[in-house]
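These notes open a run of structures that come right after.
Bear in mind these aren't lab numbers, they're just calculated from the coordinates by the rules spelled out. Just so it is clear, the model here is predicted, and its values are computed rather than measured. Cβ atoms are built from the backbone, for glycine too; each structure is taken alone.
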Structure I
Amino acid sequence: MAPSEAPQPTFWDGVRDYFRQDLLPLLADLRLAIVLLLAIAAFSISGTVIEQGQTLEFYQTNYSQDPALFGFLSWKVILTLGLDHVYRTWWFLALLIVFGASLTACTFTRQFPALGAAQKWKYYTQPRQFQKLALSAELAETDLASLGNRLSQKRYRVFQDGNQLYGRKGIVGRIGPIVVHASMLLILVGAILGAMTGFFAQEIVPSGETFQIRNIFDAGPWAEAQIPKDWSVRVNRFWIDYSPEGNIDQFYSDLSVLDRTGNEIDRKTIFVNQPLRHKGVTLYQADWGVAAVQVKLNNSPVLQLPMQQLENDGPRFWGTWLPTKPDMSEGVTLLASDLQGSVLIYDNAGQLISTVRKGMVAEVNGVRLSLVDVVGSTGLQIKADPGIPLVYGGFGLLMLGVIMSYVSHSQVWALAQEGTVYVGGRTNRAQVAFERELLSLLEAVSADSNEAKLAEASVS
């Protein structure tokens with residue numbers, strides 16, 4: 001009968017062996033995790049320094065090729081490497097995924113085994129075993145029960161079997177690193193989810209107007225589902241509070257969220273650092289402007305003229321041109337710098353004719369010009385990031401895990417043999433504090449023993 005042949009390894013056996021013997025140790029290597037973390041930090045800093053999600057003209061203006069910033073950073077380099085949207089590039093997401101794989105590998109190959117080893121214990125049965133401990137002592141005529149009581153008072157969990165005793169505390173310190181790794185994985189998942197499904201938009205909306213979110217500057221490849229299509233927002237009113245000196249104190253927007261039929265389903269007055277949140281979308285008060293000016297010429301109906309912001313390096317001004325004759329042969333330029341109701345009137349030669357405030361009348365080119373109102377517009381930043389709850393939860397869990405990691409895992413063994421009690425212990429951190437605790441505990445046990453002897457002597 002021919003001897004049976006050994007089974008030949010299959011392709012999947014080779015893959016499994018490669019994963020266990022080569023890939024898993026590489027991913028669990030602390031040096032790889034440090035390199036990945038530094039790379040993620042460096043590219044995150046670049047994403048903070050370099051403006052994200054801007055137009056091509058912006059990068060061409062601010063990052064010219066000659067001379068290039070630092071000798072190499074030009075707009076072509078930024079666009080080629082994706083530094084204008086760092087957090088959504090394939091290579092940044094790949095760094096996050098590999099770093100997450102490294103954390104997972106380290107957790108299963110190191111942290112879980114360390115926790116399992118900490119939960120497994122055995123009694124010491126030979127005096128020579130205590131010589132291997134960092135701290136050990138020998139006590140004469142000491143009761144193990146007294147030692148156990150003292151350990152319990154120090155919040156140790158005590159196990160005793162005849163002349164053998166074991167106590168431990170701080171097992172949570174072994175769980176802390178696992179919680180830290182889990183929290184970092186949660187943060188990574190939240191960051192990837194936000195990068196893939198989040199979006200950022202800006203809207204400039206005049207008072208009284210209703211809008212849907214359309215002016216999107218930056219969005220992930222799967223962000224379409226997050227962009228609201230079944231509700232819109234109405235700017236009921238926009239206004240600015242000014243200080244007595246005439247400076248802007250705060251600006252406000254009274255916003256209403258409307259469903260498809262125009263019914264109000266949510267409403268809030270927002271200002272800086274007090275946004276409106278609705279169905280995962282957050283609307284921030286970010287800017288303001290002058291949208292239009294309302295005037296009357298003689299007894300005409302109210303005319304609303306849109307105003308555009310002028311390009312200048314000084315204070316912001318908004319302007320429009322108002323014809324004063326039907327054939328548009330003559331007209332005046334109206335300028336406004338704020339919403340306090342003051343408008344400057346210039347003729348075609350650029351000369352200042354008059355300054356009017358809300359409700360005032362000025363004679364220009366033979367007509368009476370009445371200023372009815374200056375209409376403001378609110379500047380809103382709109383964001384949606386479904387990963388934020390995961391990121392915030394991860395940071396909260398990270399703080400908890402760090403606190404847990406600072407707890408020392410301390411162990412104490414004792415063995416009573418031939419009238420001598422051998423005591424020893426070790427800890428994974430705070431060695432000096434543990435030595436002081438154990439020495440004070442031994443002194444207390446010795447004192448208990450002496451008191452017991454005195455009590456027996458007095459009875460006899």
Structure II
Amino acid sequence: MPVEKTSPALMARLGGGIKHYFRRELLPLLADLRLAIALLLAIALLSIAGTVIEQGQTLAFYQANYPEDPALFGFLTWKVLLGIGLDHVYRTWWFLSLLILFGASLTACTFTRQITALRWFSRTWNFYTKPRQFTKLALSSELPGGSLSALIPLLEKRRYRIFQRDNALYAHKGLVGRIGPIVVHASMLLILLGAILGAMTGFFAQEMVPSGETFQIRNIFDAGPWAAAQIPKDWSVRVNRFWIDYTPEGGINQFYSDLSVLDQAGEEVKNKTIFVNQPLRYQNVTLYQADWSIAAVKVQLNNSPVLEFPMGQLDTGGAGRLWGTWVPTRPDLSDGISLIAKDLQGTLLVYNNDGQLVSTVRKGMSVEVNGVTLAVVDLIGSTGLQIKADPGIPLVYTGFGLLMLGVLMSYVSHAQIWALETEVGQLFVGGRTNRAQVTFERELIGILDQLAQPELATSHEDRKLSASASGSNP
């Protein structure tokens with residue numbers, strides 16, 4: 001069968017139709033302020049949901065906290081929550097789609113309104129050469145006998161930037177007020193780009209590491225689809241020491257971890273002691289001090305070698321944190337004792353097999369129990385680390401900095417003044433501003449008054465200079 005070929009003319013018409021649809025239909029829709037506000041509200045509501053609902057937890061956690069009967073709010077169960085991705089809101093396809101759509105809306109608004117307004121402004125540098133052009137301005141006046149030579153010093157005094165061509169004049173000040181909205185839009189685009197980059201390439205991990213152990217980041221529970229490149233494989237971390245500072249009342253004041261980053265040869269490349277709000281950063285990965293635990297207890301029975309027994313956290317029903325282990329006191333394991341600890345201060349409770357408290361012992365001390373001498377050599381703590389990599393953070397921080405700068409710039413009033421001196425000795429003056437209209441009107445009226453009565457203006461300036469020189473009030 002012969003193959004039908006598409007003619008170049010048809011392809012050109014199709015391309016022109018798509019271009020026309022994009023310019024006339026799609027671009028105005030994306031630049032619509034109502035769409036941007038709706039997208040922003042949707043993103044805010046979903047962000048609130050991602051803050052309220054615990055992110056990245058286990059299936060058992062969601063089953064326990066969001067049961068099917070009774071369902072939260074009558075519909076929110078663990079099946080619904082996991083089904084629509086509310087357990088990882090910021091990495092779902094629909095949340096990222098909202099961010100991309102909002103970014104497209106901001107981009108469309110920037111190019112169709114802000115950039116267009118800036119181009120229009122560049123065209124306003126064309127001098128007004130005909131008196132009828134001043135009728136378009138909201139504030140304008142005609143002064144018989146006025147001149148540009150009298151107007152220029154008055155504008156210079158008020159810090160206007162002046163451009164003159166023949167008998168026409170253009171002056172403006174506060175240009176940053178026109179650029180501010182563009183900076184705000186650009187900053188929001190940077191923030192969105194950083195958020196999308198972090199969601200796609202970042203990861204979040206947790207590690208519980210005993211003091212003295214070396215680990216590589218493995219326990220990753222939340223990661224973007226392109227996060228593999230961010231997970232370190234050529235370096236590890238050693239927990240040199242973990243300790244807790246306690247208050248005089250026995251409460252926790254602060255807990256610390258002395259960490260060393262090791263290269264593949266085991267050589268230390270960075271060392272830092274971290275604590276809450278003082279993390280360790282290395283190659284775009286940040287390690288935060290987040291939790292702690294008791295890993296093991298070292299004991300000696302009579303003259304035996306030092307033995308290490310792991311300690312596990314006990315279920316207290318929310319009554320507090322306790323760790324315990326069982327230590328045999330006979331070679332055939334027919335009898336033993338339980339050791340219970342609540343912190344790393346070194347005090348342990350000793351229970352027999354019947355669950356009765358028989359003694360207490362502190363680190364570095366010993367006690368007689370079940371016919372043996374039990375000496376507690378050490379309690380080994382574990383540091384709980386939260387590990388995060390988010391390549392989008394620099395973009396987000398830069399965006400927020402630009403956002404604050406753009407907002408401040410937007411508050412600056414941009415004022416423009418045009419003037420035309422005719423051959424018959426008439427001076428046309430007019431102007432406009434984008435904000436602070438009343439202040440601008442007062443300023444322009446003051447300029448016009450001085451132009452209308454130059455001798456009074458000169459006398460007034462002389463009086464001010466004389467008073468300033470004599471130190472008295474004018």
FRET efficiency 1/(1 + (r/R0)^6) of positions 47 and 311 (r between Cβ atoms, R0 = 25 Å, to 0.05) derived as 0.30 - corresponding label from I, II:
I
Which of I, II leads on FRET efficiency 1/(1 + (r/R0)^6) of positions 87 and 327 (r between Cβ atoms, R0 = 35 Å, to 0.05), largest value:
II
From the coordinates of one of I, II, distance in nm of label points 7 Å out along Cα→Cβ at positions 63 and 359 came out at 4.4; that one is structure II
Given 1.33 as the derived value for Rg/Rh (Cα atoms, Kirkwood Rh), for residues 103-206 alone, which of the supplied structures I, II does it correspond to?
I
One of I, II was used to compute distance in nm of label points 7 Å out along Cα→Cβ at positions 39 and 95, and the result was 0.8. Which label is that?
I
